[in-house]
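Novice: Take a look at the structures listed below.
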Structure I
Amino acid sequence: MNDGTNIEVRMPDDMQAGVFANNMVVSHTKEEFVLDFMMVAPPTGTVTSRVIVTPGHMKRILAAFKENVTRYEKAHGKIEAGPAPKQKLGFQPE
């Protein structure tokens with residue numbers, strides 16, 4: 001519920017640099033979507049971030065992505081989709 005009050009969000013120091021991901025795997029259950037962002041440099045890869053969201057929030061994320069890609073392309077030109085990975089990705093227990 002939003003009563004119109006502004007929410008101040010802090011960025012922890014250790015997150016300010018962000019992480020690089022050149023691949024992503026999406027999985028889901030009835031209750032949630034799991035987005036695993038990873039850095040893949042064959043022959044291995046490492047999950048750099050995992051984000052878990054509700055289905056309703058996933059729809060809002062998709063809308064935000066679409067809107068921002070449209071804005072980007074208006075400012076910088078069309079984005080060409082990169083090639084799909086040739087290797088099959090699988091998680092290995094540590």
Structure II
Amino acid sequence: MSQKKVDYYKEQKANRKKIIKKEKRMRRIEQIVVGAVGLLAACWICFSVYTKVTEKDDTATESVSTDLNVTALDDFMNQVDSAEEAEAE
């Protein structure tokens with residue numbers, strides 16, 4: 001090994017605790033940042049879905065009405081009632 005490599009190894013060995021502590025701190029900061037970005041993305045998605053679900057649809061406010069002619073049904077029911085009354089007498 002060259003002297004340069006030996007000096008680098010000795011320096012790394014002497015400062016190993018500081019280096020490991022710094023790496024752990026950087027890893028923890030990365031985890032916090034990734035977690036915050038993930039949480040922000042999840043909140044944004046939930047908010048978008050909520051606004052889509054609760055927004056009012058202007059085209060659906062028009063009501064549709066249907067007319068139903070029930071005179072034939074009324075006539076039939078009247079005939080049935082009069083037939084029952086005739087049988088009862």
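Novice: Who wins on distance in nm of label points 7 Å out along Cα→Cβ at positions 32 and 48 among I, II, i.e. which is largest?
Specialist: Ranking I, II on distance in nm of label points 7 Å out along Cα→Cβ at positions 32 and 48, first place is II.
Novice: Of structures I, II, which gives -8000 when helix-only ellipticity at 222 nm (-39500 (n - 2.57) for each DSSP H run of 4 or more, over all residues; to 500) is computed from the coordinates? Before the final figure, lay out each step's value.
Specialist: Numbers: I: -8000; II: -27000.
Structure of origin is I.
Novice: To continue, here is another question. Of the structures I, II, report the one carrying the highest value of FRET efficiency 1/(1 + (r/R0)^6) of positions 16 and 56 (r between Cβ atoms, R0 = 41 Å, to 0.05).
Specialist: Values: I: 0.90; II: 0.05.
Between I, II, the highest calculated value is found for I.
Novice: Could you tell me which structure in I, II was used to calculate FRET efficiency 1/(1 + (r/R0)^6) of positions 40 and 80 (r between Cβ atoms, R0 = 41 Å, to 0.05) as 0.05? Kindly include the intermediate steps, with their values, before the conclusion.
Specialist: Numbers: I: 1.00; II: 0.05.
Structure of origin is II.
Novice: Okay, moving on. Computing distance in nm of label points 7 Å out along Cα→Cβ at positions 8 and 72 gives 3.2 for which of I, II?
Specialist: Considering all the candidates, the number was obtained from I.
Novice: Assign the value 1.01, calculated as Rg/Rh (Cα atoms, Kirkwood Rh), to the correct structure from I, II.
Specialist: I
Novice: With Cα extents along the principal axes in Å, for residues 24-63 alone derived from the coordinates and found to be 64, 8, 5, which of I, II does the value describe?
Specialist: Values: I: 35, 20, 11; II: 64, 8, 5.
The read-out was computed on structure II.
Every read-out reported here was derived from the displayed coordinates using simple, explicitly stated rules and does not represent laboratory data. As the structure is a prediction and not an experimental result, all values here were calculated from the model. Cβ atoms are built from the backbone, for glycine too; each structure is taken alone.
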